[in-house]
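Derivation of every value follows stated rules applied to the coordinates shown; laboratory data play no part. Computed from a predicted model, the values in this text were never measured in an experiment. Cβ atoms are built from the backbone, for glycine too; each structure is taken alone.
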Structure I
Amino acid sequence: MANESHYPNYDVLRNKEEWDEHTRSIVLSRYNRTWEFQFLTLQEVEILHLICSRLVDDTREDLVAYMVKHIDQTLVDSPGEGQRKVGVLPAHQLIREGLQWLNEASIKQYMLGFTQLEKRQQLHLLDEFSRGNFLQKEWFKKLLSLATESYYSHPTVWSEIGYGGPAYPRGYVRAQLGQLDPWEAQPE
């Protein structure tokens, strides 16, 4: 995704003063570069870092690190999963065991841990898991969902896709097709 923006001069943070203080603090906290992992182990962080980078095809360290942090926090907070298929483990258990399965599959197939593989080998294994047995597929879907939700919640990505950020409290005024509010991104 990096460097492919239709909005190269747009910065969603130019409008941050329009957001209420609580919203602003949440959005700006996504730039925080320091944190301690509460659920993931160091090995899981390393594997997850590579997986997230591969899933969104972006190698920018700050974005990928935020994604891993977000996933760790989600697994700690355990906000609930709505519905879960019969036989599927809770998210925190599914992610942990799935990372272990992936690393074991990597060692079995390539005699190297996942983090030691070349990019094409990593992509191949992820593709196998996306098509694999029931739990591998469910692990892949859950991880893909967590990765994309975190990636597209980062203000850097918002700017690149032309998303104007939280509408609260200002709201959208021009809601008709093709109309843009003055604070929204204009394609260049």
Structure II
Amino acid sequence: MKLTICELTNLNELITSCVNTITCMSLFKNQVKDPELKSMLETHFPVHIEDYNKKVEFVKNLETSDGKLRVPEINASIFSDHYDETKTAEPITVNTNVQTLSDREIALSYFLTLKRAGKEYAISSMDATNLTLRQFLKDAYTMSCNHSYEVYQWMAKNNYYPIVVATGEQIGTIGEIYNTIPNVFSK
């Protein structure tokens, strides 16, 4: 199995990103106070280690044991179970002298890390010519996407992240701009 220079460069960046994610998660797990957020971090942590190890295997051996990454399922919906849209997100005061992180800071940092990683996995998978690597990167994207959804739910439930639901009028305004295309497959 071979790697293109693009695949190798992307893997190098993704591995470095994993080092950062795992290091931060180690700190987060030791500082988090909320039991639900702590459990989430502890559940996600081994998947990030597996992700890191498989990428290292690709670089060292040009293959992995199976190229498969455990992809977590998404549970519950923000809008049905957890989010009260009558509340607004709590204001943020930026801490410029951090000694310890708050649960909100931990969740936001982890959430933003997952979002950035997801973008990188998506782009890297599109550049991959190695089909095993391509599938692995697609799975890693889904893992990041699903983990970020759980963190997003926790932040929404605790009013730590602003969620503004579009009104019917706003949706209608955008919907009026576009028209569907007649079925091109019926010819």
Structure III
Amino acid sequence: MVDRRRAAQAIEEFLRALGHDLEGDLADTGKRVADAWADDLLRGEAIDAAVVLRERAMEAGPFDRGLVVARDLAVTTMCPHHLLPAHGTGIIAYLPGARIAGIGTLARVLDALARRLTLQERIGGHLVKLLVSELGAHGALCKLALTHTCLVTRGERKTGALIETVAVAGVFAEPCSERDLALTAAFSGGRA
């Protein structure tokens, strides 16, 4: 349960501790920041991604057996180490089994897993596990390419750095022709 009043007070105290008066531009900043975090930046914490996938999936038909690739899905997450955003794109590829998911459902599940205080590596790992466990996908892959503002705006200041992670599950976890096809699709960067 989110305590917005307490969160707003904590933000106000944080700003005061940094030497700021809460007047002018900073008036009501505590409330705005608490609302932004609760309503948007961490909204995935209130969503059970497995339930979203399970409830929105449908039975696969005889022609629903080919590789599915959804690319250039916008992703934003929050670094748990510095409380700064990372943003970029994701690619989801899966080889359907008993059930399939609509592209909008895949995007919702990705958002539910990303809009949390979490590491980039965990987002993809959770997503591919869900595709295999909830859809019965034979194989699943998630590639994320994110720019971490904690790496760009502070510390190392590596402007333009892009962190890529790839998570695989099912038959994609072992060398096989299906895995090669999914990896080619994930790394080709082109459009069909």
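A compact table of results
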quantity	calculated
Distance in nm of label points 7 Å out along Cα→Cβ at positions 15 and 167 - highest-scoring structure of I, II, III	II
Comparison of I, II, III by relative contact order in percent (Cα under 8 Å, 6 or more apart) - largest value held by	I
Which of I, II, III leads on distance in nm of label points 7 Å out along Cα→Cβ at positions 55 and 159, largest value	III
Among I, II, III, which structure scores highest (criterion: distance in nm of label points 7 Å out along Cα→Cβ at positions 31 and 175)	III
Origin of the derived value 1.4 (distance in nm of label points 7 Å out along Cα→Cβ at positions 7 and 135; candidates I, II, III)	II
helix-only ellipticity at 222 nm (-39500 (n - 2.57) for each DSSP H run of 4 or more, over all residues; to 500) derived as -17000 - corresponding label from I, II, III	I
